[in-house]
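Take a look at the structures listed below.
Taken together, the values in this text are just the output of simple stated rules run on the coordinates, not laboratory data. What you see is a predicted model; the values in this text were computed from it and never measured. Cβ atoms are built from the backbone, for glycine too; each structure is taken alone.
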Structure I
Amino acid sequence: MSDKQPHPAGNPWDWPEPVWRGVVDRARAGRSLRPRAWPGGARCAVALSFDADHETIPLRDADESPMRISQGQYGARAAMPRIRTLLRQEGIKATFFYPAVSALLHPEEARGVAEEGHEIGIHSWIHERNTILPYEVERDLAFRARDTLEQVTGQRPVGMRTASWDFSLRTLDIIREMGLLYDSSLMADDDAYELTVGGEATGIVELPPEWIRDDAVYFNMNRFGGLRPYTPPSAVAEIFLAELDGAHAEGGLYLLTMHPHHIGHRSRMPVLEKVIAAAKAKGDCWFASHAEVAAWCKDNAV
């Protein structure tokens, strides 16, 4: 198979049916894996995740600006201690998706996170964009990232979240070859589902994120671009809590994506604190890692 799948020829409105069906069937939502019940009679699963990008975003862009690098270092230096302390105080296990380069830059942090019982997930090599890479490069970086994370943390990852959720035409092939339990990059549902290719079930669990439940879209800042943190923390808390209420009402999955260099600021940590408090106040939420949720859904789907 070639390293890149060519873009279908011609105008999309002229594509024959097999072409557009093939496009949508490359990584499709198959059967729902929403379980009949959650462990211990819980009504809702709460899966908190942190993409520990740290310095890798400017590095990926070949941006050597000390200012941009320092923004990423903030995530490791100031934010991660706050996040780890809060999770420890609340007795909650979460999932930390690491670019391998982040783990290499901050090995004591990554090891400490794993030793505290949190899950370590694959999040690229250096936050690269998969859709612009040849297949062989994407595959090599994914395998290198997995092996590096295991070497640094002592924990072998079982799940992947592509950097920026940039899922290429061949990413699912790589996930299957790696034998991973789950992916968390695609957005076809609120609850877990099985990924299919061309109608074929893959056995891979998809734990769908969503931009609505991602702190970056509200808090990102680019001095020379159009990105500005226009949304105040109070409004972000309102959105996140409304999503939690909806997941609880439906008896489903609440998956929240955060980034230390965003959520870990003094004015923003209360957003996470409010989400945890609200979930605990409901009395029947199961806080779990992504791996725990994926395994439960795979084994207990209706």
Structure II
Amino acid sequence: MDEVENLLKGCFIAVDKPRGPPSAQVGSWVRDMLGAKKSGHIGTLDPKVSGVLIIAIGKAVKLSKFLSGEDKEYIAVMHLHKEIDKKKIADATRMFTGIITQKPPLRSAVAKKKRKRRIYWIKLLEIDGKNVLMHVRCEGGTYIRKLIHDMGVKLGAGANMLELRRVKSGSVGEDMIHSLYDIKDAVWLWKHKGDDSLLKSMLIPPSMLLNMEKIIVKNSAVPSIAYGSPIYRKGIIKYPQNARRGDYAKVLSQDGAFCGTAIIADGNEMYAKIDVNWLDAKKYSTKWRK
């Protein structure tokens, strides 16, 4: 099978979302361009926000849950409603570093309950009058617009967000994203010129983005896993030493093929249960049952 067609059964692609369309619309455009049956975006960006947006294609939609909560980085412009001393602004960034409590904005689609989020750091890049350019690294699910509003309240000036761009989502930075036009061109080259090199370079295999421990199983154990069998210790080559019961791990064959994800059970014989099965059972003989 064509390598690109095989990848399109389940992969990720990182898009440079433009300002204007909603994240869901961008995901739909990419799905249609690639001719995929389904897609899903990871980490919603407001229509007016640009930057890194990961799109899950095909079976990879099932893996979205592992990426949505990963740390994010943003470049933001905070507009203060009056000029504030630079030292006070710097002090405010330190006050909002660490664990903070946020209540989602009214316009958000989630429950309006207070929740805690971690701000790893806020770097001041430039202060020009009432406008403050800053770089923020935070836990997934943090509302930067709300962070800016709360900083403005603390400064006694009031503030609103003028611009926002996501520059990193998990391990995906701006060096890995592609414009919608570039994706369209890559698909055209593949379909009309038989050149899949550009598109292939854009499609990210699932195991590359899953930031978790790995279980390596014997090739002889792969057929049983394809049919939904648990992972038994006798079929394992390598497993995470520090993993605890209930942790997730990605499963690879000894040849390096991605088999899916599993939940560690840590039993005497059964080590893990398959969570997302990536394998096509039709490709494997049922002789293993004997």
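Matching task: 4.0 is the computed value of distance in nm of label points 7 Å out along Cα→Cβ at positions 97 and 185. Pick the structure from I, II. Working through the options, I get structure II. Among candidates I, II, the computation of relative contact order in percent (Cα under 8 Å, 6 or more apart) that gave 29 used structure I.
In terms of percent of Cα pairs over 24 Å apart, for residues 25-128 alone, the structure with the greatest value among I, II is II.
Consider the structures I, II: one of them gives -12000 for helix-only ellipticity at 222 nm (-39500 (n - 2.57) for each DSSP H run of 4 or more, over all residues; to 500) as calculated from the coordinates. Say which. Checking each candidate, the match is I.
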